[in-house]
Structure P
Amino acid sequence: MCARYFVRIEEHENSSIAEEVERRYKNSLDFDTPVGGLVVPTNLAPVRCRDRQGQPGYFLMRFGFKLNQSMVINARSESVTEKPLFRPLTRERRCLIPASHYTEWQHVGKQRIPYQFESASAPLMFFAGLYRLDPGTRYADFVILTRNAAEPFLEIHDRMPLILTPEEQLSWLNPTSDIRPILESGVTDLSFTRASA
């Protein structure tokens, strides 16, 4: 379960994300949210999707779908096109979530040991995501798609985010693309290290 990630956008390569978000929301009276940093459920975070004109851009969205008294933060890539909650979103509400690294916990007896995962070759990873718009709310909500963990990571956790290549990112945001091959793929070129709690 991917419930905690970090997006480092002050670095030169990623600074355009912060600039775009700040430009988009500069006239919002209540906009005092940092654009990057640690993201946990209910936090606002930068998310890439298409606007009403079909142009890709970065928007602030809230992490997690609130359902009654529970929170849904992940969607399984294997069943996302079948579940009533997610199926309509796979056609019209696909998004990309930038992340510098994410955290998973290994359970050893009663101990939970955190590990930090990051791309072995790029400053940012992009998770496949879905979002929804609730009437009367200022920000859309998003969830992260997950897949079975790749072999090297199974000893830490049995799931991992569905991380897309640059080519898959373009297809994921294209509403006419067949997403079935993407749902069965995903980047696994990651490094991981034990992290502080």
Structure Q
Amino acid sequence: MAALKIKKGSTKHSAYNLRPNFSDVQESHTLAVVVDNEPGVLARVIGLFSGRGYNIESLTVAEIDHTGHHSRITVVTKGTPQVIEQIKAQLGRIVPVHEVHDLTVEGAAVERELALLKVAGAGDKRVEALRLADIFRANVVDSTLESFVFEITGTSEKIDAFADLMRPLGLVEVARTGVAALSRGSE
């Protein structure tokens, strides 16, 4: 019998071991961070992401408690489970941060985004844009003889699909708010 020789520096991996290493799988997570509403807090939170090379896919910020001066930052980011845990731990150590919630793992959540889309066109393209807007439940919020501005709310996937259909009909410009999210249930 011939012995199997492995070259120096190579690794022994079976061609039949096709399961991915789950620690390397990138997952999208929605994080809700309650912070003090004061100057520099958002910069510190964003600095945590940029300083470590983490990408932010979506970001929304607004004051949620006028008397307590608290704001909610909703961040959609992508990373391995270890990276997501590291992000949450590091966010929790920033002084003006009160709460960090990973809505992706805490249970069902409601996520919505708002987008405005400007579509320019005439004739059949204009009629088709209005027909598709009706199907997607998008509202016309501005209209001229040459263009429409549509307002649409829903999941990011719904907005992506609507924008993809509007491109050949004359999509000119898109403005998106980013994801706003709340966990479902009474808590």
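To which of P, Q does the computed value -8500 (helix-only ellipticity at 222 nm (-39500 (n - 2.57) for each DSSP H run of 4 or more, over all residues; to 500)) belong?
Working: P: -3500; Q: -8500.
Answer for the origin of the read-out: Q.
Computing mean count of other Cβ atoms within 10 Å over residues 44-51 gives 20.0 for which of P, Q? All intermediate terms of the calculation are to be shown ahead of the outcome.
Working: P: 20.0; Q: 14.5.
Attributed to the structure labelled P.
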**Prompt:** So semi-axes √(5λ) of the Cα gyration tensor in Å, computed for just one structure, reads 25, 20, 17; which one of P, Q is that?
**Reply:** P
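Thinking of P, Q, which structure, once distance in nm of label points 7 Å out along Cα→Cβ at positions 76 and 172 is computed, gives back 2.0? Don't skip to the answer; put the middle values down first.
Values: P: 2.0; Q: 2.6.
Derived from P, not from the others.
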**Request:** Output the label of whichever structure in P, Q has the greatest value of distance in nm of label points 7 Å out along Cα→Cβ at positions 36 and 92.
**Result:** P
**Request:** Using FRET efficiency 1/(1 + (r/R0)^6) of positions 52 and 108 (r between Cβ atoms, R0 = 25 Å, to 0.05) as the calculated read-out, with 0.30 as its value, let me know the right label among P, Q.
**Result:** Q
**Message:** If P(r) over Cα pairs in 10 Å bins from 0, in percent, for residues 84-139 alone is calculated from each of P, Q, which structure is the one that comes out at 17, 27, 17, 17, 18, 4?
**Reply:** Q
**Item:** distance in nm of label points 7 Å out along Cα→Cβ at positions 100 and 116 - highest-scoring structure of P, Q
**Value:** Q
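Bear in mind that the values in this text are calculations on the coordinates, not laboratory data. Bear in mind the structure is a predicted one, so any value in this text is a computation, not a measurement. Cβ atoms are built from the backbone, for glycine too; each structure is taken alone.
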